[in-house]
Structure 1
Amino acid sequence: MKSINIESMLTKAQKLCDQRAVRLTPQRRLALRLMAEQKNAISAYDLLDLLRISEPQAKPPTVYRALDFLLEQGFIHKIESTNSYVVCHHVGEPLHTSALFICDNCGLVTEHHAEGIDQLLKELAEKSHFTIQHSVLETHGICSQCANKAG
């Protein structure tokens with residue numbers, strides 16, 4: 001996953017929350033920070049373990065509420081195939097389709113805009129009288145580092 005400036009991303013997230021009149025509570029902010037610090041996607045229970053380091057009283061509902069909020073605001077993506085979460089590298093940008101490339105060997109997740117696919121999905125949705133609210137494409141394979149190690 002490409003590296004992000006965590007402080008810049010958190011500032012953008014806070015500004016968006018202020019504009020939307022929603023609260024980026026300290027727990028939600030911490031969850032987002034912890035996720036941004038991860039190299040790979042993270043499960044809810046692994047996130048809970050990290051949260052408990054600074055908030056020992058944190059329970060599963062705490063994490064799931066934070067994840068639901070962060071998903072709703074578009075700050076993170078859920079990887080359905082692995083039931084894990086990853087920070088969106090395009091926080092604050094207009095609605096977009098993200099293509100997530102997931103290494104089945106090391107777990108690395110790389111996010112890219114799926115620009116050409118965006119338009120195709122929009123056209124298909126219009127034909128079906130369907131309104132897209134959120135779209136994430138997941139593609140599994142082997143990253144270049146793992147492929148080089150194997151070769």
Structure 2
Amino acid sequence: MTVTHLIGDLFSAPANSILVQACNTRGSWGAGIAVAFKEKFPDAFEEYKAACKKDGAALLGSCLLIRGAEYDVACLFTSKDYGRRVDPPDQIIASTRSAVADLVAQNTTDSPKQLFGCRFNSGKFGVEWARTEAILDELEVDMSVYTMEQ
């Protein structure tokens with residue numbers, strides 16, 4: 001398996017790595033873990049918001065990789081909208097497949113950065129984590145996934 005499960009805080013991942021989250025294409029980090037990303041990385045939020053304003057729904061199924069001093073932030077565009085208008089699970093999974101592939105392509109260098117995420121899509125987007133994890137396995141993505149200690 002290419003996914004390693006960790007218990008703890010995503011934001012304690014090693015420096016110089018990529019923190020991965022699922023995003024909508026509307027430019028809103030207003031709920032779930034996105035709020036923590038917005039608070040910790042306000043410049044990344046502004047870049048994300050500007051990309052959404054410029055390209056909107058055309059971003060669906062892609063990854064915006066925002067470079068940072070300590071961490072890079074990967075915005076996987078897996079749903080056009082949020083809240084009651086979130087895309088159906090099958091569409092989110094299809095978008096996840098292409099967005100993760102885009103992230104992997106962007107992280108292909110002589111020394112690719114480690115990927116760390118939470119159980120993205122399973123919170124406010126309402127997709128069972130097993131479905132997203134199956135995509136990571138299918139694409140053979142090496143990623144460490146944090147869950148909060150219960």
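Overview of results
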{"item": "For 1.1 (distance in nm of label points 7 Å out along Cα→Cβ at positions 89 and 121, calculated) the corresponding structure among 1, 2", "result": "2"}
{"item": "Given 0.94 for Cα Rg over 2.2 N^0.38 Å, calculated: source structure among 1, 2", "result": "2"}
{"item": "helix-only ellipticity at 222 nm (-39500 (n - 2.57) for each DSSP H run of 4 or more, over all residues; to 500) from the coordinates reads -14500; which among 1, 2", "result": "1"}
{"item": "Structures 1, 2, by relative contact order in percent (Cα under 8 Å, 6 or more apart): label with the highest value", "result": "2"}
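None of the figures in this text is laboratory data; all of them are computed from the coordinates on show. Keep in mind that this is a model prediction, so the values were computed, not measured. Cβ atoms are built from the backbone, for glycine too; each structure is taken alone.
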